[in-house]
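What follows is calculated from the coordinates using simple rules that are stated; it is not laboratory data. As the structure is a computational prediction, the values presented were derived from the model and not from experiment. Cβ atoms are built from the backbone, for glycine too; each structure is taken alone.
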Structure P
Amino acid sequence: MIGTVPILKIGRTLLVSIQIELSDAVAEGMQNDVLAALERTNAKGIVVDISGFDTVDTYVARILAETAKMAKLMGARSVLVGMRPEVAATLVRMGYTMDDVQFALNLDEGLALLGHVIPR
């Protein structure tokens, strides 16, 4: 069975929490699901939580970058949150730049970048 990535809607933002190992098929499915959810909900932002990632390979990095670029073309901003230092180092060593993505340390900061304030 192929795992799935849950997509939740918070206001006009989609929250994509990746807590499973992303195979190529799951990464592609996630991309399709996110883009379909953007179209269906007219969301204006996406927060992708990758705090569950220990490592990232070139294909998954490319899928994340492409998803953000596609979301931008659909009128939504993307924020990647929860990146571990080893994942950041790997992306830099691979030469990946994600020009269409903003970054935040955690979910609260990511939502704040998109204009959401979560009451405490």
Structure Q
Amino acid sequence: MTQAKDAVGAYGERVACAHLLEQGMVVLDRNWRCRAGEIDLILRDGSDLVFCEVKTRRGDRFGTPAEAVDTAKVRRLRRLAAQWLAQAGVRPHTVRFDVVSVLPQPAGAARVEHIRGAF
């Protein structure tokens, strides 16, 4: 990944995290990694444990950021979540997978779309 893409991704994750904190969620982990991949954000929303994929694009010419979460990505995130749960020894009441799309805007504020229970 190029430095420009890394910077856009890091920006999107900061914006998404701030948005989710404003919604009352609690961050448990950020950028959790293992051999199989990475989970962007792991949060608690009341009694729900939330695994969140953040997608950021500079524009929507090629579709919305959320449209980049394809079936292969969904399968990978589910496997990663199972690994995180096993490693953390957590048995949550409810597990949810959310997607947050971030589109930076010229005026400075980003457009954020939070899809709860995306898959």
Structure R
Amino acid sequence: MYLETIHPAAIILLGLASFRLTRLIVYDKITEFFRRPFFNEIEKENEEGVTEIYLLPKDKGIKRWIGELLSCFWCTGIWVSIFLYGLYLLKNPAGDAVILILSIAAIGSVFEVVVTKIMGD
């Protein structure tokens, strides 16, 4: 069975890379330009009188489908995992570099959250 031949470290690196790339696509400000064409911004005033902005997927077609995908962390995570696993199977140094860089960034982001919680910021 193929799963028996995958080193546990590879699974950990792929998991971390998948986590980081998924968050990058779904949540991070730097990729907002990529998400914007697939969402409508809806402004609503809350009970305190503060205007809140909600992002809703576009109304129809492929833009709606992509918007639905991008609004679902778990859904995007599956496709990202498939992509990264494909890179891994290619055994290409560039693909390995992408996986490693994303894994390192994931570890860094986890450390940042922990330190921020400890420092109380």
Practice item. Tell me which of P, Q, R gives 41, 22, 16 when you compute Cα extents along the principal axes in Å, for residues 50-105 alone. Key: Q
**Study point:** Which of P, Q, R yields 11.4 [mean count of other Cβ atoms within 10 Å over residues 26-33, calculated]
**Key:** R
Study note, to complete from the structure: Highest-scoring structure on distance in nm of label points 7 Å out along Cα→Cβ at positions 42 and 58 (candidates P, Q, R) is P
Study note, to complete from the structure: Candidates P, Q, R; Rg and Dmax of the Cα atoms in Å computed = 17.9, 59; producing structure is R
Point to revise | Among P, Q, R, structure where helix-only ellipticity at 222 nm (-39500 (n - 2.57) for each DSSP H run of 4 or more, over all residues; to 500) as derived comes to -13500 | key: P
